[in-house]
Structure 1
Amino acid sequence: MNYEDNLRIDEDALDLECLDQPMRFLEVAKANAQAQFEVDEAKNKLELVAAEVDASIRNEPDKYGISKITETLVANAVKMTKEYKEQLEDFNKVKFNAAVIRSAMMAFEQRKTMLELLVKLNGQSYFAGPSVPRDIQSERAKKEQKSATVTKRMMKRRKKGDD
């Protein structure tokens with residue numbers, strides 16, 4: 001799902017946007033549930049790998065360079081194994097993906113609020129304005145371009161500051 005495209009609101013079709021909102025939200029909610037399931041599964045796999053490596057270390061401590069078994073040494077040895085590191089990396093990737101989807105859900109909540117406000121403004125004849133209609137899309141494009149220019153300047157200043 002391309003969340004950014006699905007978050008855009010067509011100001012000229014507020015009725016359709018309002019009708020589409022629940023299905024768009026449902027789609028991201030399902031993605032969120034799936035992402036949370038994947039986080040839980042990845043966490044279980046990480047715990048399983050840790051337990052298996054822990055048992056292996058306790059059975060063959062010499063293989064892992066441990067002469068005396070202590071809880072701290074075993075725990076540290078588990079974290080240093082390739083299997084554990086790989087599973088931890090997978091777990092972190094899944095957690096990141098879930099965080100992105102949670103953020104998308106919050107953005108869809110924000111979209112709902114914006115739709116409500118736009119409908120209210122429309123009801124108050126906000127968009128009736130002068131006889132020459134506003135070109136909201138070009139105004140938005142100009143604003144985004146100005147924002148991008150400011151961001152570029154800030155990044156250049158930060159780079160100069162880092163040097």
Structure 2
Amino acid sequence: MSLRLEWNNESGMPVPADWIDKIRVILHKAGEIEGLAGGEVALTFTDDEGIRRMNRDYRGVDAPTDVLSFPMRESGDGEIPIVYDGGDAPEAEDEPLGDIVISVQRAIAQSREYGHSVEREIGFLFVHGLLHLLGYDHGDEASEKEMFERQERILAEVGLTR
């Protein structure tokens with residue numbers, strides 16, 4: 001399995017190398033659990049203002065949030081399907097799964113609020129965003145239960161419990 005993480009930091013705060021190491025572990029564990037053959041996830045760390053702008057521009061909500069996901073595989077109502085030269089999207093190892101954007105400011109504040117480490121909060125937000133990239137949602141009680149159980153299983157398997 002070849003899952004790749006590309007990341008950049010636009011938060012204005014230092015991003016410790018151990019966060020990236022843990023996120024790569026999370027990505028590979030989630031891929032194993034979800035049966036992913038491969039793919040690439042682009043992760044951007046930003047601040048509250050940066051994520052607020054994205055939330056406003058892409059979701060119409062003019063407020064900061066903790067994590068945003070932009071799936072490449074999604075094809076919902078009103079969206080233009082992604083078409084490759086050879087037809088539908090390939091199931092290739094380097095297929096982009098999508099982008100995840102995390103507000104480091106918000107993650108730090110939430111880690112204090114919930115009483116756990118910033119690393120755990122960053123891991124939680126990454127898993128949450130990744131599951132959205134894979135098509136999971138929490139729009140109703142049943143889908144929320146399924147998604148949150150998957151999140152907690154992945155986090156437990158990589159040692160990021162509350």
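Brief remarks on what is shown
- Structure (1, 2) behind the derived value 0.25 of FRET efficiency 1/(1 + (r/R0)^6) of positions 42 and 146 (r between Cβ atoms, R0 = 35 Å, to 0.05): 1
- For relative contact order in percent (Cα under 8 Å, 6 or more apart) computed as 31, the structure of 1, 2 it came from: 1
- Structure responsible for 3.8, with distance in nm of label points 7 Å out along Cα→Cβ at positions 26 and 154 calculated and labels 1, 2 on offer: 1
- Answer label among 1, 2 for the case where log10 I(q)/I(0) by the Debye sum over Cα atoms at q = 0.15, 0.17, 0.19 Å⁻¹, calculated from the coordinates, equals -0.84, -1.09, -1.36: 2
- Of the structures 1, 2, the one that 62 was derived from, the read-out being percent of Cα pairs over 14 Å apart, for residues 58-97 alone: 2
- Test item: helix-only ellipticity at 222 nm (-39500 (n - 2.57) for each DSSP H run of 4 or more, over all residues; to 500) calculated as -28500, pick one of 1, 2: 1
Read-outs throughout are calculated quantities, based only on the coordinates presented, and are distinct from any laboratory measurement. These numbers were taken from a predicted model, which means no experiment stands behind them. Cβ atoms are built from the backbone, for glycine too; each structure is taken alone.
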